[in-house]
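Each in structure tokens, the structures are laid out below.
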Structure P
């Protein structure tokens, strides 16, 4: 829930963030469904009809990338991504709170750089792809778009912070403790 007491510009950022989350969920779920459907069709075609579709493997590889990029953005939103914390447990909570926003900015910049260079990779792939395989190059657009979406999420998190209290509100009488990775 978006609080009504927050400034208008922050409310707009939260709306953009929630729309982005909804878009990512739809793309991830649709990609997973299509991946499973294509795999089942390919198995049936190979086992029962001794044939198969030649481009299903290429499409499946790209659908996995769609799922990975959308999933990465969604788990970073809830602060449940894979973390390699070597020194962070040695810091107290105040130091960790001071460190989280600069690290989010750094990760956003790195993801933005990856997006920039993956555009160059995509342009090279487009230029040198044979004319009969150009359709598959469109699927490779997930690389620059995925990194750009991840970068956008990380920059939005520097502004809004992790809002899993707002996204997943706990019952007041619930005896379940909050997650231990919770940083507010």
Structure Q
């Protein structure tokens, strides 16, 4: 069987090479392979998304955001892309964008426990008590479903503090 030369490789070939490089712990080859995939096919959703992940790990968050935005352009209904973009937006100080993208991730996947949890923490930093408690309550519910006892206990502990700090009850925060 003849192996493709570099010039004969398709975007999917390069993408698969990136996946393989990731599996063996070769981040540089992984990054370069994804870049070559989108040079050939700029609308290769998974190559754009995985480039965002790779850049976020470096951390090169502005570059990561650029690729997550491209992935979002291709699949605006993807909760994982919204969530990933929210993470890097928060790190680059784009707080309003982070809140919006966490909300979009939740809109497309209402049971996205980590999105609820992270949004709760972001709302807490903005001193939005009702939103903080609402999303903590949702995250407890979701983490209980998945059996993530650590995250359940963490969220419940935070809830106790938030109830006191914001002088709100769980009943006050059932809706936004």
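Values in this text are rule-based calculations from the coordinates and carry no lab data. Computed from a predicted structure; not experimentally measured. Cβ atoms are built from the backbone, for glycine too; each structure is taken alone.
So relative contact order in percent (Cα under 8 Å, 6 or more apart), computed for just one structure, reads 11; which one of P, Q is that?
Q
Here distance in nm of label points 7 Å out along Cα→Cβ at positions 39 and 55 has been calculated and equals 1.7, so which of P, Q was it run on?
Going through each structure in turn, the value belongs to Q.
From which structure (P, Q) was mean count of other Cβ atoms within 10 Å over residues 7-14 calculated, if the value obtained is 14.8?
Q
Comparing P, Q, where is distance in nm of label points 7 Å out along Cα→Cβ at positions 95 and 127 highest?
Evaluating distance in nm of label points 7 Å out along Cα→Cβ at positions 95 and 127 on every structure, the highest lands on P.
Cα extents along the principal axes in Å was computed and gave 68, 31, 25; which structure, P, Q, did it come from?
It was calculated from structure Q.
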